[in-house]
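Some structures to go through are shown next.
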Structure 1
Amino acid sequence: MSGKRPTVSSVHGMVAAAHPLAAQAGAKILAQGGNAFDAAAATAAALNVTEPYMSGLAGMGMATCYIASEQRVRCLDYVTKVPEKFPEGRFRTQQDVYRGPFAAGTPGNLAGWCELVRAHGRKSLAEVFAPAIALARDGFPLIEFNTDGINSQAAALKAFPFYEEWARVYTSGTGKVAHGAVLRQPDLAATYEAIVAHGPGHLYGGALGRAMVSHLAALGGCMTEADLAAVRPTWQDPLVASYRGLNVHTLPPPCEGFQLLLTLAILDGFDLARLERNGVDHLDIVLRAVRLAAGERIANNNPAPEILARIMSPANVARLQARVRDGVPVTGPTEQWIAPTPYNPDKEHTTSLSVADRDGNVVCITQSLGALFGCGVVIPGTGVCMNNFLFWGEVDPRGTNPLKPGGALALPTAPSISTRADGKPVLALGTPGSYGICQTQPQVMVQHLDFGLGLQSAIEAPRARLLDGAQVNLEGRLRPDVIAALSRRGHAAEAVADWTMQVGGMQGIAINPDSGAMTGGADPRRDGYVAPV
């Protein structure tokens, strides 16, 4: 025995998600005749129940999809605009929009899930949301990651006036939970039943939306019913870059996923496969490429098409490749334009899922509440926890991602699908991890495509997280001599835990388009599991 997770494959369908019960919910929909779009929405809603601190119907997200009937990749963006009445200039620091009603962006997830089902699904909302409703009403046993996520936030939220409703919903009013306790969310079950009865309009123009706006306003928030009514998930053509003969697709701006594609374009000029895997040369090249691409994204956030074309141009890529080769240390920001702030693990909490079906459809979603339990506000009687996505904008107007009323919100997510030259999908990869998302994705792709590791092994391989300046946190499974050598090359390299969520929580599916075999990969850094059909 190898001591590793087994390889999980199927020809009928596959779901990779961050909680076993959520993956099982999506697989159940596939087994009942639904397709990948139905199963993705079912999995996403089930994650609302089983990971209530990570994502939910009041969050935001993005999906990259291979639509088999159209033989092409399309992206669905359901990240919403900054509320129209957001008080620009009122806040002085980013932390001012971390907790509380002003941190809440207009919910987009529910609209996105329903649009996936409407546009390309086979099932009704009643069928798609049935697993989430059952999980919320019957409850599920809390496992270690659940208890850590809930208990870690009890003290942080206790000082706020909205703490009591949060504690009632997630801790039965006690302020703490224990491993093995059953978490039941009857209010959330009733909310999903109302959505089944009334459609997404229950939130966007209906009773749930009115309750949400009223409660946020009572706490001093700025979201309006007009903001909710304006929500429209947007289908887009993807942004594409080539890596090792594959076409890698993710969302275009304002999504910040172009950092991932620029990193891959830089790395495509290096023969990494000839190097020692996890050796100093391999890691040095990847870390330098990641930091350079992050700098380009930060300097040019939400670029106009002509600016994006310049960033991704062969000439600019060649310039950055030369910078990787010159050996001069690369330093600079990896997160936002604002002055560096201490690393905050609580803001890393997002989730990602990948689904593939026997008809060739593939869906990769990354969705979030922003931070653990978002802004912390739970709408009374609904079980709905609000996001804190305005924290991801910049209150300093000099920044490249400023919070402007009605303006776009650029987020660092990058759900991806890779296709062969003939257009057939071969890989779906997504991860949480805040500004580490566009760092984790290329590291896993290098392990899988350059060094030939199976997807599960590629996900399990040790990774790094680059922070502002020169700091690099590396998983402690890497050799000490390699970490020391990286420090001598100008990286402020430091070993952290052997396994850390700082480097994300990847969920993915590899597809053999010739045989139809699908192989799932799930990250042991979180509660990721693969459910085949």
Structure 2
Amino acid sequence: MSEEQTTENAAAVPAGMRALPRRQLIITLAGVMLAMFLGSLDQTIVGTAMPQIITDLGGFTHYTWVTTAYVISSTITVPITGKLTDMYGRKWFYVAGLSIFILGSMLCGLSQTMTQIILFRGFQGIGAGVMMANAFIVIGDLFPPAERGKYQGLMAGVFGISSIIGPTLGGFLTDELSWHWVFFVNVPLGIMVIGLFIFFFPDIRPDRRKHRIDYPGLVTLILAVVPLMLALTWAGVDYPWSSATIISMFAFSAIMGALFVMFENRSEEPLIPLWIFKNRIVGVSAVVIFITGFGMFGGIIFVPLFFQGVLGESATASGSFLTPMMLGVVGAAIVSGQVLSRAGGHYRLQGIVGLAVMALGMALLSMMTIETSNTRAILNIVMVGIGLGITMPLYTIAVQNAVPYAVMGVATSSTAFFRSMGGAVGLAILGSVMNNRFAADFTTGLSAEAKEVISPEPLNSLAHNPQALLSAEAQAQLMQPFEQLGEQGTELFEQVMLTLKMALNSAITDIFLIALGVVIAAWVVNLFLKEIPLRKQNV
């Protein structure tokens, strides 16, 4: 099809209803899936290389910042991208996002200091945010709501597959080449995807009128979200929750959030049109997505710690144990998307089933003990994965189906934004609960005899970091004062290790119990979700 014919068709057909040739449609969809794979793979592949990065570049105290910079920049970019692509079209934003991501990857791979890699990861996150925001929006451009379930399920499947491949690939590249290649590997694939987008991606724009960018809304949104996420990251780790630093950051974020709402209500073209949340489907979906993000990410992130600290598995083994869960996510997401499209679009009913399965999985996780077998623990997390997979495609499609096409981009990106924010809040709160519960249980459970052997400073360190359960070196260091006591010392040391393990088990299962309550709350909110038939056209 020539460019002139494409332009004529674009003018003759309503926005979002371009009758693309089958070949162009398939290649466009393949490009979107590859871009989705590239962005989601980067989130898992880097984690495996982090210990080696720290070894080479130093700066252990800034360990979390490599991830934090990426998460914050990508999260804040998502809603901004959604609005701008509604105004100016998706294609060239997608190309720009891929270009930023590739450039950021190269700069990260060339980094010589921790400061450099943190800054470049933040830059890379901007590109990733553009890519991830567009991934689900573009499905809405290419297919009407009645057909989207099949393809949204595939997108969720791509995310799951990248989570399986990422850790293994990251370990292989780090061991066989160097950690630099964890970033360089993005470049050839990214360049290929850019080529696909330039030559085959349709340049669909809702209209050609002049737009006004909502700069006050954009600035206040950034100033509300960034301090909030930084405070959630630092609270309970670098600073106490009650410290002046954390409280002032929360207060500043709240003020900027209030100003953002004021500006959005007055703007001619608001960055996030708040009226969309008056729609019952959008409002309820946003709440469910936020709550499930809180419970899901906040709960699942502690599963590897349970495998390593409580069940005594290695880091490599604990990572491989997550593979069955991700396979459950992938399989359930694909099936759920197909059922949604073929069975009449009963997203509320599928949400009831999916959240119930997820809640059952969380309940089983909360009942685990130090005696739980690996097989039982894996079955429990697979249950959570299946429930998660069932729900992943649902709410995005429900939201897209409920809003006019002109705001589909910002509405879709809002779902990703709320999921990220829910995860950040959940991780901060649940992490603080776990640390406090572990310290209390360990301190009260440790015998007076053992406390006399361990000096105050190492004892305080153990109460806040169970490194003796995770590191053979730390365990050997802890054992030294007990070795001098002979057989009695060996018994006391075993008591200390058992106390550590039981305290960690109690703390983590408490987290799963809280996550269970949060998922049940999401299940209740989902009951208020209104079902309307999925449209067979984009309007």
Structure 3
Amino acid sequence: MIRATLGEKMPLLWLERSCQGKQLRRTKNPHRLCGGECQYRLSYEHYQQAYTLGQRWSAGINAATLALILGDRQQAHQLANEVKSACLQELARIQAEYQDPYWCYATLGEVALIQSDQENARQWYVQANQVGQGRLGNLSSTYRNARLLLEFLDADQRGIRECFQIPSVFVFAGHMIDRPQRSQPRFPTQLEPLVSEAIQAQLESLDAKLGYCSAANGSDILFAEAMLARGGEVRIVLPFAREEFIHDSVLPAGVEWVKRFDRVIEQATEVIVVSQRQQGDRSLAYEYSNQILYGLAQMRARQLETTLTPLAVWNGSPGDGRGGTATMVKYWQNQGHQVHIVDLKALLKQSQVKASQAQPDKKGIISSKPDSVPNVELTREIMAMLFADVVQFSRLGEDQIAAYVQHFLGAIAQLTMTSYQPVHKNTWGDAIYFVFASVHEAGCFALELQNLMQNTEWTSKGLPEHLSLRIALHAGPVYRCIDPVTGRMNYVGSHVNHAARIEPVTPPGQVYASQAFAALVAAEGIAEFTCEYVGRMAYAKGYGTFPTYFIQHRY
């Protein structure tokens, strides 16, 4: 988020984000700004005006960088010199009053880069890193601006990159404590101290400070405890509601693990519940949760411009079902990651635990296999959903309805046949509901639908000029069934409701998506479009407040 408080540097998010749906791409030629020159120039004028009116160096440095991007080196250097003088005065005052000098150091580093003085830039950035330890958002924002300037200047980035100590993001999976009477031991209770020590050793050797995990008994909680003991940041992802998860994946190892679960949940930076209500096949819920876990970790790594490091407590054997540790390790490896392994089989051998002492388990990683699968008549799958609503549909005159059906809905119908095809489609009044087999197909189709709305001359078809859609996307486990009323295939469930609640709060003409959708996009490494964080939004009908993302083409 852009900061506007006195003494804080405002990150240049315009360098990577869109303006009215058009991506502003960087170029070293100021006369070829890839269609975004007007946005660059408009941003420059606003920052320049803010700087002139308030003499704030935080606005001045942004104006200086924009002047450089626009090819006005003389103006860029003049502004940079003014900012440097003001910032040094501010720094002297801050140091005398023992206040936080971070943004002064960061701004002086950026001034030096504008002046092509990498040696001074490194000195300022090193000081910024020293006082900014633990403030990863600030550090990554500062480095991002530095990197973008270095790319524009075609300068070597390695020296500046070394000034910032941004840790890797860890994503974790591992086996639970064995349940009673497991025929083959995997993680018996007696093995806990050895596993805990092995996790701590891995985190120490890799200098781990940021972790994403679930919170099942055994490996998950041990990982979370080790991260917290190091003063690290832990974000926990639960497949469904807390009490149900405790009953399913914590309590089977004993009430002491429930107490430990409560402690790590209380100390976690964030707890994300991906499905509020769990029904049917639990293994699918765990698989979905694991995909979200990986996607969120990947998004965080990209945000911080750092690496993603998978770590697993694994016995090296195939899992007992879908969504287990073995599945996750294979998935990470297929994504090109080197997976760090705590070898559970080796630790078991080392502990010399007899098979008779082992305790059974039906599932690995963060879960247990469901005791039963209710309602086998319904098939449950992870699908992507699109809801769209025609803006101001109620204002259409009776004489325009025929044109609306023929030209508006007809154009959308044509798109479904020539573009990414939904597996299910339905309309009622001004509402459109499509289901896709993947987030890739749903996202690409949504943007093509957006382009169709923006590029069609609706007045020539007897419809209002500014006819548009609000388009919302979500993904999650849903039921596929034959609707007893219509006799047609349908997709239903709580995640369908979640998708429907995003659409009413989406601005006209835009495509918004849930955090789960964005996480799956990151997990799958989709390159055609990006998911930019909007903020936490209150969804329709009192549904709740959730992180929400803006979908746009990647240029």
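Quick notes on this structure:
- Parent structure of the calculated result -26500, given that helix-only ellipticity at 222 nm (-39500 (n - 2.57) for each DSSP H run of 4 or more, over all residues; to 500) is the read-out and 1, 2, 3 the choices: 2
- When relative contact order in percent (Cα under 8 Å, 6 or more apart) is computed across structures 1, 2, 3, the figure 22 traces back to 2.
- Label whose coordinates, when FRET efficiency 1/(1 + (r/R0)^6) of positions 246 and 454 (r between Cβ atoms, R0 = 30 Å, to 0.05) is calculated, return 0.45 (choices 1, 2, 3): 2
- Comparison of 1, 2, 3 by volume of the Cα convex hull per residue in Å³, for residues 302-517 alone - largest value held by: 1
- Read-out mean count of other Cβ atoms within 10 Å over residues 110-117, computed value 16.0, structure in 1, 2, 3: 2
- With Rg and Dmax of the Cα atoms in Å derived as 21.5, 62, matching label from 1, 2, 3: 1
Here, each number is a calculation from the coordinates, and none is a lab measurement. Please read all numbers here as calculations on a predicted model, not as lab measurements. Cβ atoms are built from the backbone, for glycine too; each structure is taken alone.
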